[in-house]
Each structure stands twice: as C-alpha cells, then as structure tokens.
Structure I
Amino acid sequence: MPFPHPARPIHIAFTAALLVFGAGAGWVFSRIGTPLPYMMGSLLASAAFTMAFQTRFPGGYQFPLNFRHLFVGIIGVMIGAQVTPEILSLLPKMAVSIPAILLFVPLAHAANYAIFRRGGYDRPTAYYSGAPGGLIESISFGEEAGADIRVLTLMQFLRIIVVVTILPFAIALYEGAPVGSAAGLGGPGETSDLADVGLAFLFAAVGAVIGVRVKVPAGQLTVPLFLVAIASGFGWIDLTLPGWLIASAQVVLGVGLGLRFTGISRRMLVSGLGLSILSVVTMLLIGVGFSLAIHAMTGLSTETMIISFAPGGVTEMSLIALSLAMNPAFVTLHHLVRIIFTVVELAVVKKLGWIRP
C-alpha cells in the first residue's frame, strides 16, 4: 500500500493558513468599509505575502485547483438559485446588449494592442496580451505565435486582478455609497439551514466535475448554475444560502488570485502594472460608453451593464454581480459571450496567420 506523499500534509496546512490569513484580511477590510472586502482583502494580502515570501513556500506548492473549482461551483449555485422568469423578460433588451458585446471585443482588443505596442512589446506579445478574455487560449495561441510567454501570462493575470481591484471601488464612487458586503449585503437569503448548504456543495461538486470534463467555457461555474437554475425554475428546490458562504467564496478566489504573483519579480510587476492599469481603464471607459448608450436605448441599469462589460474573469465578474445584487445571471451570460467571441477571434487570427513576430 503506497504511503501519502510527505509534502501533502504540509501543503494542506499551508493552504489552510493562507485561507485564514486571507479571511482575517477580509475581516479587516470589512471593518473599514471596503467594497467586496473578503475578496479584496484576501487578494491584496496573499499577493503581498507571495511577493515577499514566495521563496519560503513549501516545495512544489500550488493552490489546490479542485478546491477552487468547488467554490467556483458554489458561486454558480448561488447564481442559479436566483434565476427567475424575470430574466426572460430581458430578452428583447439583450437583443441590444449582446451585439454590443460583440462590438466591444474588437474595440477593446485594438486599444490594448496599441497600448502594448507603444509600451515596447513585439506584435505577438502585444496582440495576445491584449485579448479581453480567453486567458488560457490567449496564452496557448501566443506561445505558438512566438510571444514572450512570461510577459503574456503576467499581463493576462494582471488584467483580471486589476479589474477585480478597480471595479468595486469605481462602482462605490459612482453610487456615492458602499456597495456589496461593505453595504451589508452578504449573499442571497438571510436564513438558511445545513440541508441547503449541503445541497449547494453537492450541486457545486457534481457540476464542477461535469464542467471540467465537457470543457464548456467556465464550466465549473456555468454547469452548476445551469443545473440549479433548471431545478429552481421547475420548483424542485428552493435554496436559501447564508452570507458566510459568499464571503468564503470571496476568500478562496481572492487567495487564489493573489498567489498568481508566484514567480513574478518586483521589476516585472512594476513594468507590467502601469501598462495593465492603462489597458484596464481604457477598456472600462469603452464599456462605460456602451453601458450609457444601452441604458439610453433600453433602460437597463447602467451599473449592471458596466459590470457586464468589465473585462475580468467570468467567475470573478459573476461574484461581483452576485455580491452587488445586480442580476448575476444576466451579467454571467454577457461575460460568457465576451469570452467565447474573444476565443473565436483569436482562433480566426491564428488560422489566418495575421500575427507573426
């Protein structure tokens, strides 16, 4: 009978310590009224810890992917539990907003390409670093095209991290008041029982496994969302989930994002961060322009549309929408369209061979 790998208990203990550290930082941020405090606090604290002490991490340590998948699934369950027939009434308005996403993708990508070229990147690195979605595909295609893979990977991760960092503060400034958990919103439902929590984890685990195997976009999120939305829509289940669960999901995602800084030197971070902030702000401004136009044409909430256009990861954007009570299913659909269309664009450009060193 084989013995467990000796490093595994160390890795489990280290992960637990990181999560406790991140949760503590989140609690501090919640006390000072920061938007999405448990995500922001855990992200910034784990990023700072990683940059300072990454050489002292246990050998071969990686944040457990399956654990992250489980909590991504929990976010999907939370969104699915909130799907109501009301979303069907938005279909005529989405006939305006979805095509706008298809326009947003090439505009944002072109703007990023210009920014990164002026920043000194070669053509493949600038093009694939500027993709407003499709993190894995952009890294894979960029490597084949001869891009600087370290820079490309850094810029794609920074895109997600900078969006997650800037957006809640921007929404809070726009609203003129705290939003999300800082405003007292924890998650769907004020009361719950252990049966609902257990059922949520069951849906999350099953859905995440299916999502990984069928390889649909953001499958760990979308498959649990779809399963719960169907079950809720037919009245088979009525989940009421506690606020601490969404706070836990924020901590897991925040710590996972912060650990992306492993292997990145301060010099690399400083050189890439300025360009990333310029890129993200530019994309957010383009998104704001579309959001204002769509609001004028359809009456859809400007804030909801801004989150729907923000070029972060679909899981992170869905969690932000869920935390801010801004129709997370609607937001998730728009981000899935953005990511799918970005991947299609990358594949077409790769096939045509337009981007070469």
Structure II
Amino acid sequence: MNKKIAYLVLSLGISCHAFAQIGGRNTYQFLNLPVSPKISALGGKNVTSYSFDPANAMANPALINFEMHNQMSANYMNYFADVNYGTASYAYDVGRRTQIIQAGVTYVDYGSFDGFDESGNSTSEFGGQEAALSFGYARRIGRTDFYAGANLKLVSSKLEQYSSFAGAIDLGVAYIYPEWDLIVTGLVRNAGTQFRAFNDVRESMPFEVIFGISQKLKKAPIRWHITLENMQQWNIAFRNTARDEEDLSGNITPDDPGFINNALRHTVLGAELFPDGGFSVQLGYNFRRGEELRIQDQRAFSGLTGGVSIRFNKVRFSYSYAQFNRAASSSFFGLNIDLQ
C-alpha cells in the first residue's frame, strides 16, 4: 500500500474517531454513523424509535411498520474535515398494512486528497467514497406483540485505486406492548463478509449486538430510551495514559477504568419531549463518546446531543447537533415527506 493510501487512512481515522477502540478494528465504519437527525440527537445510536420515519428501519428493521407507507426520508450531515454524509429511505405497503418493505441508501464522500508517491513526490489528487444499499422487511410473529425484521445490505467502498465490495444483514426482534407504550428490542447488525477486499487484504465487518428499551410516560409527554451497544464485547474500556497520576516521588498510578465505568460505556440515554407532536425535542447522552473524547480537566460537553423536529403539513424538518469535544462537532439536517 503506497503513501497515497496512508494519507487517506489517516483522514479516515479523523472522521471515524468517535468510535474509538471498537471502531478501529473493522472496515466500513460509516455503517455505524446515525441514519437520521433524530437518532443522532438521541445519543447517536437508537433501536427503539418507532414512528413513520423510514430511516428508523435502517437502524432496526424490526421497527418497520404501516405508518411508514409512502414516506420518504432524506438526511445530510457535514461531518468532520468537510466529509459529506447522507442517507435516504422509502417504505411502501404491499399487503394491507401487514407487508411493508423499505429501501435505503447510505453514502459518504471523504473529499479530495493530495497524492504522493513513495519518494514524497506530488502526484494527482484522489478521493474516497463509500455507499451501502439496504432492503428491509418486517412482519408480526403470529398474533403476538413480537415483530421480526431483516435488512439486506450491499456495501461498496472506493479509496483511491482500491475498491471493495461486501454483503451484510441486520436481524432484529421487537416486543411492542401498546397498553404500556413499551418497546423492547434486540438486534444483530452488520453480520456479513467482504466479497472483494482492498488489495486482497480481507477485513472484518463492524458486527454489533444491541439491546434497547423505550417507554412513554403516562402523565407527561416524554418518551425515554435506553440503548445498550456493543454487547458482543463486554470489556470496551481501556487505559488512557494521559489520565495516569504521578505523585511527588515519581510513582505512577495508571488509569484503570473499573466495572461501572466499563458498563456505562455500553449505555446510550435518550429522551423525547412531545414525541408524537408537530414539534418535538430530543436529547441524548452517549457515555462511551463522552468518556473517550473528553479532555481532562476541561468541560467540553462531550457525548451530549440534541435536536428538534418541526412538521409543516406533509413535510417534517429535523435538525440535530452533536458535540464531540471543543475541536469537533457536527450538524445533521433531515426532511421527511409524506407522499400520500
């Protein structure tokens, strides 16, 4: 792999650093980015957002429902270092409110890079793009309150002269109990393989197991969400040498995240105010992002996210803001259009 690719890998590391230690072990990390402003506002990861928005099906196919019929979603984020990221999705009822299919696309453009050969001589510019096309389907399990869904994904990536192609599947199960306004879900994401690898070097997919629970309060227009991410690997905390402590004698006490710290890094909290209204507000906190990206002894609100959603007739506009640290933040814009 020449120096041009080395420069590109460095740039990709900047765009994906929010996923820290977990993210650096697999390829196609863009599949872990939030698919809509609402999910971004709820902490960046959420699998219990049940609504008309077909983008939710890209996060959890078990949530595909008849309210998504003939709904279209288009979302755009100007990510770090002028990386452009977007998603689009559409759902259609093919069977009297019982057979809903959904299609979605995710796209990221890393922009242009200056190329150099092995001797450091300047060559031509090059770029990098990645995309995923998904098809989702869900159905009720008998006459129970359980629903099962699946997403089939085709993933492609082109980084300078190198390209790859892969396939993956998401499998989700949801328990939806209307009397309590309760949603409990379990999801396996990105189970798959590369059909064609970069430069014949095969890499693993960003496989993940997620659990979620959500409920609307009876006496207040608030819905809370708890998401447990990366449950396929319990120990995701790691030592940060910048947080080691040294006493006057030069003895070093290493940073050592304990059980509670590690458990919290699996947790993403979210809340919606007026979740079913024409105007709604979302707030979230991602413990892992907040812990791994915070700067010691500085308050930068890492891990906090927020967003709003406003409906104008058949169009709903959404916006979210995510703070990573003092040097990095992102804004996410979205439109939902009712085509009925």
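What the table shows:
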item: For -2500 (helix-only ellipticity at 222 nm (-39500 (n - 2.57) for each DSSP H run of 4 or more, over all residues; to 500), calculated) the corresponding structure among I, II; result: II
item: Per mean count of other Cβ atoms within 10 Å over residues 220-227, the highest-valued of structures I, II; result: I
item: Relative contact order in percent (Cα under 8 Å, 6 or more apart) - highest-scoring structure of I, II; result: I
item: Identity of the structure behind 0.97 (criterion: Cα Rg over 2.2 N^0.38 Å, calculated), options I, II; result: I
item: Entry that produces 0.95 once FRET efficiency 1/(1 + (r/R0)^6) of positions 60 and 276 (r between Cβ atoms, R0 = 30 Å, to 0.05) is calculated, selected from I, II; result: II
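Just so you know, all these numbers are worked out from the coordinates, no wet-lab data involved. What you see is a predicted model; the values in this text were computed from it and never measured. Cβ atoms are built from the backbone, for glycine too; each structure is taken alone.
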